[in-house]
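Q: Take a look at these structures.
Taken together, the values in this text are just the output of simple stated rules run on the coordinates, not laboratory data. Quantities reported herein were computed from a predicted structural model and do not represent experimental measurements. Cβ atoms are built from the backbone, for glycine too; each structure is taken alone.
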Structure P
Amino acid sequence: MKSIFIDISRCTACKSCEIACAVAHSKNKNLFEAIFEKPAPRKRVYVEPANSHSYPSRCMHCKDAPCVIACPNGAMHRDESTGIVLVNQDRCMGCMMCAMVCPFGAVTLDNDGKKAVKCDFCFERQEEGKLPACVQACPTGSLSFGELEEMVREKRKTIGHTVLIAIQEAKKNI
């Protein structure tokens, strides 16, 4: 399953991801028109402070998703082909059991306060071959999207490169 990975050391809390998310979930998918939509489009990612850093908090699409388990009528469900946890708005009754059990605080109410909304990895954009809006909008590369093994491999390369540089610097100082 593909996922969004976060490098909090690169996040500047610019909130470009929040804006892009709201626009991607707006009626007309255009920033200038979305500003005037009634009700205003809802973001599904929230930039939060974490000590001296910030990070974009969003649904983690848990393997054993508590929101899916807690949903009394199956509105919260996992898409079989992608593994993404989605909300079926037609089935959602707004009980918010999903929000109560989410360990990440990723489920909120829609603008009418009647239905659950959460990150859907911009499911519709992916069907068009595009990245999730938050990833595409991130100016610092703090967000990336890919398969777990691929992202972990890249992380190991980055750490290995950093360690190599530190060793070379230490040798120079001896």
Structure Q
Amino acid sequence: MSSVSAQQIDKKVLDDDLIQPFIEATVNVLKMMAGIDPLPQPPRLKTTHEAYGDITAIIGMAGDSVKGSFAVSFTEPCILEIMSNMLGEEIKALSRDVSDGVGEITNIIIGGAKAQLAEKGHVIGMAIPTVVSGKGHSVEHVTEQPVTLVPFETPAGPFFIEVSLIV
């Protein structure tokens, strides 16, 4: 996977060393679990609390050198395709099972990013994700730090990750 260059990122956005583990873990998890090959777009600063997707999981992280939060927000067509692929049956609407799946995807992404960050000396623990759905819902991160937004494109539509960290 090609790395997104730090020169493409607004200076208030996290540097490559911190954002890249989340991008790589997201791509790896969706390839492995859903057979989807998401294409990350350049990271940018998120300026509102409004979610870009229809269902979002957010999870807090804390450690000796890093604390903050991570969110993944899927548009409805995108998550329905992902969940259909994961479960091997057509999923037609958001449901409790889809919410549970979004939470599980988030846990696995964070686990992958956590392992990569540990290799760089950033040991973090994680909380249990909270899943929220509905058009126009808000996503509130646990820090007042800027939020880095990374859009992803898939054949079924876009989804987004958000990372807010204090290092």
Structure R
Amino acid sequence: MELVPVDPRIVVDLRYATANNFVGRAVYNFDVCLVLEPVAKALSRVQDRLETLGMGLKIWDGYRPFSVQELFWEIVQDDRYVAPPSMGGRHTRGTAVDVTLVDKEGRELDMPTPFDEFSDRAHRIYVSEDPLKELHTRLLEKVMKEEGFIGLATEWWHFDFQDWQNYPVLFFDPVCGRYDSHKQ
């Protein structure tokens, strides 16, 4: 389901629908954030919590088509950062999101690294020299965890919804709105 109708307060900047990503070109042929319904509802509750602090969520990625997962694996064959297509992936289930914090005007808050920086500085155990970046990272992790999300160890921005592995990989084409039956 599309996230914005569930909660239009959440900022969406679908990076893979633009050239502003590690590939350097748009790889999505759609520009809406799609996630499963329980994920959308949990993200809305995260937004509620953050608004009490004068902050909000920005989503960089949600559901990822399987063909894009295959492309990413061709480019970054490092399973710390990209799941091998044979494993199905987390984004391909509609249960994973890449997020950051924004202020009440929608401006991104300082975090340890930019989105999709594949380095040790992006790892959850990394302790930033900047106390504000550290505070933001820990706050994001705390509110996401309280609503059923689990952070990926190597990316401060990546969160999986609880029991993600129990959801099937979706072979869905967001443009035509139907499942690709030859992949099932």
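Q: Computing distance in nm of label points 7 Å out along Cα→Cβ at positions 32 and 80 gives 4.5 for which of P, Q, R?
A: Values: P: 4.5; Q: 2.8; R: 3.7.
Here the read-out was taken from P.
Q: Once distance in nm of label points 7 Å out along Cα→Cβ at positions 64 and 136 is calculated for every structure in P, Q, R, which label goes with the largest value?
A: Numbers: P: 3.6; Q: 4.7; R: 2.2.
Checked P, Q, R; max of distance in nm of label points 7 Å out along Cα→Cβ at positions 64 and 136 sits with Q.
Q: Could you tell me which structure in P, Q, R was used to calculate relative contact order in percent (Cα under 8 Å, 6 or more apart) as 20? Mind showing how you got there, number by number?
A: Numbers: P: 26; Q: 34; R: 20.
Structure R accounts for this read-out.
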